[in-house]
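The structures considered in this document are given below.
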Structure I
């Protein structure tokens, strides 16, 4: 486990508190992604040039979250509308997003109403949305399957053509057998054991593209919610997380000191009903100078936001199931990159971490292995995503070059066999046998 220099590991987090939520994501027809079938690790980095479509993968996860949480029409509006969402490089008029993963959830002991808690379930969830130009977007397909780890219990439903078919364990609170074209069945499964937990896991996906200007402005207190996408409620999240458990915020402060090597985060302050961040630095003569967020650099604010995103703990939700951050290296000195990656690696003990980057320096951290990387490229106007190719893996294994060195020379390539597998899967629904 990575820890900040000159600090001791926290004994309460020396084992993974929960398995990584997402193991596989399959997307069809979303923005520049005509099709992808991507596996994820506890710590995954999407590596690719600007405009390769890295952000669209993260945005697809956020779109799925918002459909389940807020309904289809609000999700479509907040993600740019019909024309922005539907892939222009495909003749299809539907968007499908399928995920596979693991969750902890309670389940009913068969033949009783007694609940046992914290069962491990393998889950799959899929959503199909029709974006035909002559009508409003509508949900036309939805499916869930949950299998308890011991194999003794399976529960599922499938929604197609407006009809919902249930199988497996009976729900505690019955749901209509007729689908809603605006709301997901999953989002309406309140109080129904693993269905409710899966909904909570999806709605706890947190995606970030930090805006330093938004973080500089004093903000009205906003307790009880995760960090906003732009980081604007940073002070409130720090106060809420610190009020529950000081350890995560202490880790944030220690890592920030290592990353910046000058600025020390000292907390938050309230001014006229607004909250702001406070920092200090020490001059050579020992004099302490204090600053608020308005005086801090873009890089310092971005790093603080990334650390808080990864270590936040908001009751009653706890940590997000996934923390996905776009280009956390922006405005950060390359020498500080290692400490930031170490911090994000440590955070995977609590949450799954997904990053996008085109920084070779980030990949120089020994924590990052080829299996953590997914290479993203734009080919013929379409985004493709695949693991690192075998040649690159062999080069790194034999110490002939590093992942960062390969990226710096534009030689970090996707696995062509995996891209071929995805192409067959997209066209035929299955991979040909060897």
Structure II
């Protein structure tokens, strides 16, 4: 596959839609040459709820990029998705080799991967990725890369198949088609973010990635790969609602207060510091900063306890030797690192995007920039379904997907 030196990204988040273009002049040196951020009009929690508004939102972001002379629609585009409709199924299968004495070839690895994904998807769902957890050679398990091994009769694979609602994907495809975007791939966000903020050794030893965004996404990595993920339907949006109710101010003002004065109480030097609250009235209104912190801590504790319970339920309490990495807007809350460590009973650090321009190296951008790293490191090929490897024109993809009912109009230029 030819080297990609420029890629586009559309990050469909819970509270923002981000569009960017990145360039890699030499391996490892990435520049962001176009960036836009839109309110998610037409979307709710990463799902389209109004097609025309969603189309307008995505078009606005793309047009801002193209105004600076970048032909965004001509680039390979990685579309990041997440949400409560994303699920996974564990798979294990093997194939009999024709000649045990020959070295295992790339074609045989593709064959066993294709066999693993041959199971029928759950009703009304579509497979997105195959995450190869490990391979087996006869009765020998735990092989990371079986290529060039020989003297085995059977080649097996154990993995996760990530799947999503067909209806949700079909309507996203419809938007991309209307926007005249031809070369695109859907990417499950935690696959990309985990690559960006964690070192290979951390992924091997095990860590939990907690994305404190509009909702909270928990992903668990072990032995180098994604092992589990789940969504906690609480996050920044609930923090804003709590402040709005507790301080008796509109939600827009509560969001401003959260951004300016939100923190963990133990972080405050002067807990009785009075801060002004935005108001539409002529009379000024003040509040102790301690009260803002107390309101936020209650909700953050609930979110983190839900994450801890999920880690416990999955049996990873004592297996995450690299602890927890926090990303998302919530990771910028002053004092959150220590607070989260106390609640989760694990070491915690903030996930700063590695190898990115300094002005973009913020934890709230880790999920978006993870898509950039995912593209330039050729990770999509590793996790793609066998018959969809590489970029193909959208019209070919539609033919392969069997003319699904929500995606039947081909765009004509």
Of the structures labelled I, II, one was used to calculate distance in nm of label points 7 Å out along Cα→Cβ at positions 102 and 374, giving 1.9. Name it. I
With log10 I(q)/I(0) by the Debye sum over Cα atoms at q = 0.17, 0.22, 0.25 Å⁻¹, for residues 158-237 alone computed for every candidate in I, II, -0.83, -1.07, -1.15 is reproduced by structure II
Consider the structures I, II: one of them gives 3.9 for distance in nm of label points 7 Å out along Cα→Cβ at positions 166 and 214 as calculated from the coordinates. Say which. I
Going by distance in nm of label points 7 Å out along Cα→Cβ at positions 22 and 206, which of structures I, II comes out largest? II
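Where a number appears in this text, it was derived from the coordinates with a stated rule and is not lab data. Only a predicted model underlies this, so the values are computations on that prediction, with no experimental measurement involved. Cβ atoms are built from the backbone, for glycine too; each structure is taken alone.
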